[in-house]
Structure I
Amino acid sequence: MDFIAGEILYFNKPLTWTSFDLVNKFRYKLSRKLKVKKIKVGHAGTLDPLATGVMIVCTGRATKRIDEFQYQTKEYIATLKLGETTPSFDLEKEIDAVYPTEHITRELVEAVLKTFVGTIQQIPPVFSACKVEGKRAYELARKGEEVELKSKTLVIDELELLECDLPVIKIRVVCSKGTYIRALARDIGKALDSGAHLIGLERTRIGEVTLDRCMSPEEIDDFLEKNVIKIEEEK
């Protein structure tokens, strides 16, 4: 493989790792294996530290294709806990409010999910990388500053209830670029006249790239050993 000319690789991002952690680890190992000081490596589509799953990583001149991959449809499996909210809409922050769930049934959940399919408006989480006057929203939010984000137009292609063990539900979401599943959890909670936050998230697909085609960080060394064309061999 020619990583400088450009390669496209698929990874399964581990829990608690940032997207940058994964890119940084691969870049470090790749540059050492190639015996070069610098090589371009970038990813197509950020995953939160508390999410796992498919990440597309591009090297060399293939980094020019990152936008193309970012605009592809994505699929997620999300686990929501109803009746509780957090400021970050996931497990990053502590529970800040509790709501009733006794009125929620499987039938109500399925009816509410249908209302989110199609073109929707979504306000991103304040604990996100969205920019407000040149600064990341999460930087302002963590300082305790008021953050006001504008709603964005998104498309939810599919929304399926996989499991319903109230107050926990598991859903499959197929959606467009820019969709925050944390914010979707918040909105589903509100639509159920309750609250909700994300307790698990896995990205299972980007475009045609599925989890079974992805490598883990533990496989990087073996992968590079088999696929790097050493510069000396090219001479």
Structure II
Amino acid sequence: MIPLAIDLATLTLPNWAALAAVITGSLVGAEFAAQRGFDPIGVFGLAFAQGLGGLMILELLLLNGTPQFLSDPRYLIGTAIASIAGFFFAGVLTRSRRILMTLDALSMGFLVCVGVDAALTVQLPMISAMFLGTLTATGGIVLRDLLAGTAPSLLRPGVLVGMAALLGSVFYVLLAHFVSWPQGIEQLLTVTVVFSLRLLAAWRGWRTRPTSELSDQLWDRLTPSSSSDT
């Protein structure tokens, strides 16, 4: 048997990675809507928002013309199937929340790579690539919350989610600019970083804190307590 040679220089994430990320996000969005009592149109709307929101914002900002999810019917079909599954099997999905969160963490890593790659392709500055990578991975969550009439969870204290996307975007951009590794290796490492940070944050309970709480702690450290002066 002749061994297969793998050209690492041309190794990249498969074309279906973005589609898988969209379907996973749509499934999470549909489960989110069904658990909150939305009707079928509402479930589909929130599934569409979370699954395709990040890619839609990316396409609009880069002025790429017709978005890929409109020219490729698989994206809308996948979103529709995910919304139907979320509506009829919301209870099953809720009981499988750990599996769903694991898939969502993986899809976030894929979307970070999609956003950063799009920015680097048009030769945007490093900070812009970091911004687009983060926005592509988290834009769907923000859009879902806005449509659901709640304050975006990424902007409130809670388990680290947006920070995982931001750190993954920074990591990928730095690799792309300062390390001459094959793109596929850089993408794989980025997905691993985002995936690990997201799951570790949920497992270890790493949470962001309100601004007032951080300000009070900093003030207490910088100023002596009144009791010590008496």
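Looking at relative contact order in percent (Cα under 8 Å, 6 or more apart) over structures I, II, structure I comes out largest. Which of I, II yields 1.00 for FRET efficiency 1/(1 + (r/R0)^6) of positions 22 and 110 (r between Cβ atoms, R0 = 25 Å, to 0.05), as computed? That value comes from structure II. Each of I, II could give FRET efficiency 1/(1 + (r/R0)^6) of positions 70 and 182 (r between Cβ atoms, R0 = 25 Å, to 0.05), but the derived value 0.85 comes from I.
Between structures I, II, where is distance in nm of label points 7 Å out along Cα→Cβ at positions 102 and 198 highest? Of structures I, II, the maximum of distance in nm of label points 7 Å out along Cα→Cβ at positions 102 and 198 occurs in I. Out of I, II, which one gives -24500 for helix-only ellipticity at 222 nm (-39500 (n - 2.57) for each DSSP H run of 4 or more, over all residues; to 500) as computed from the coordinates? Computing helix-only ellipticity at 222 nm (-39500 (n - 2.57) for each DSSP H run of 4 or more, over all residues; to 500) on every structure in I, II gives -24500 only for II. Comparing mean count of other Cβ atoms within 10 Å over residues 86-93 across structures I, II, the highest value is found for I.
Laboratory data are not the source of any read-out in this text; all were calculated from the coordinates shown. Just so it is clear, the structure is predicted and the values come from calculations on it, not from any experiment. Cβ atoms are built from the backbone, for glycine too; each structure is taken alone.
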